Structure P
């Protein structure tokens, strides 16, 4: 990706009005080739190319450049997301943020790591003030896409420390506990597949608050994750009646 930035990138708008660049395509193709060489019977689902072998119990889920808008503007808040799921459950993940020199990894039951050092997210104590916790969010239009714009507005009116830290930047900040939690709506499976295991292995909470339609590979999601006490406090802003809806992941259909 650095070589693409050095010589400039070719970009175009996709149907959903998001950018894709030559670097997105080249990165995903390189990942697909490496996975196919090492694991020829595994499935692959990526943002830029059609899915392969969806009937395999092992699925690699790829976002070659998460934060393409930042990437095209030379802002260092982008990364490559790689997740391996087995029968719909994440078992190994990596988030690389090359411009920041950061690599986050996690394995089921093995913990979460930043550049090889263990991450342990500390929850708030009962007497600690929720009002001092920064809440990271995606941009408002993503909430509007899911019919959640008014709930997003209510959160902003209620809590003074809502900040937009979009894409994988907000995800890794939440996994480390640098922000209290992230609320991310209007995302696809490849945007979040690598984050769930990183957050939970670090000791955080993860709630899928929204998914339409049901099939994971076609769905748009809303997720809330971070420090358990903060996530619990946030749920009533986005759940009718104030009750979390925890949906079991039901495979790739």
Structure Q
């Protein structure tokens, strides 16, 4: 039986988009050869401001050749890692149309999310691909199953905030490193110091330390730099008032 959502619960689209924003890897399924056999491979994942997936792949890779032949792909977004019973956790199969992107913002967002990729991102055979979401299948656990249309999956992407993102991220990392660590340690329960903010969109911000990533959701959607600042300050206040 599919569970009905209460009015206060996040919508299936919100749940699916939040999961996409929280991950930095995914399983990409493309069609192999003339028979279009399903071919699954591990890829590094970033997302644009609206949560459309971004990939950096080489033309030498099998999945890239498959996408050049047929851009219809699916992406498994797995939020079950670390759970004692993984089938109780959330996962999304996102269907989309993949195409090469020359948008500088897409490359910048991907490299901010995966700084180690800068070592090879400039090679001639590498390119950023963007997936246009067509449909998403959310499994939130046993019986929590929903289809989400692509137009509902994508989130807000205010131009003013997109333009201000690089400055916001640089400012937080340079002048408010203690606050970034507070987000990760107190609000997300993560260990370590030296967390870096890698992105800031309307619905939250992204943090990274080594191989670990954290998604910090905002209580209210930000439309511009002032709105993002208000939400970031609110997160600091929440962390400082949390029981020690």
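Here, each number is a calculation from the coordinates, and none is a lab measurement. Quick caveat, the model's predicted, so the values are computed rather than measured. Cβ atoms are built from the backbone, for glycine too; each structure is taken alone.
Quick check: 1.7 is what I get for distance in nm of label points 7 Å out along Cα→Cβ at positions 157 and 213, calculated from one of P, Q. Which structure matches? Checking each candidate, the match is Q. Here distance in nm of label points 7 Å out along Cα→Cβ at positions 69 and 181 was derived from just one of the structures P, Q, and that gives 5.2; the source is Q. Taking Cα Rg over 2.2 N^0.38 Å as the criterion, the top-ranked structure out of P, Q is Q, with the highest value. Among candidates P, Q, the computation of distance in nm of label points 7 Å out along Cα→Cβ at positions 45 and 109 that gave 1.4 used structure Q.
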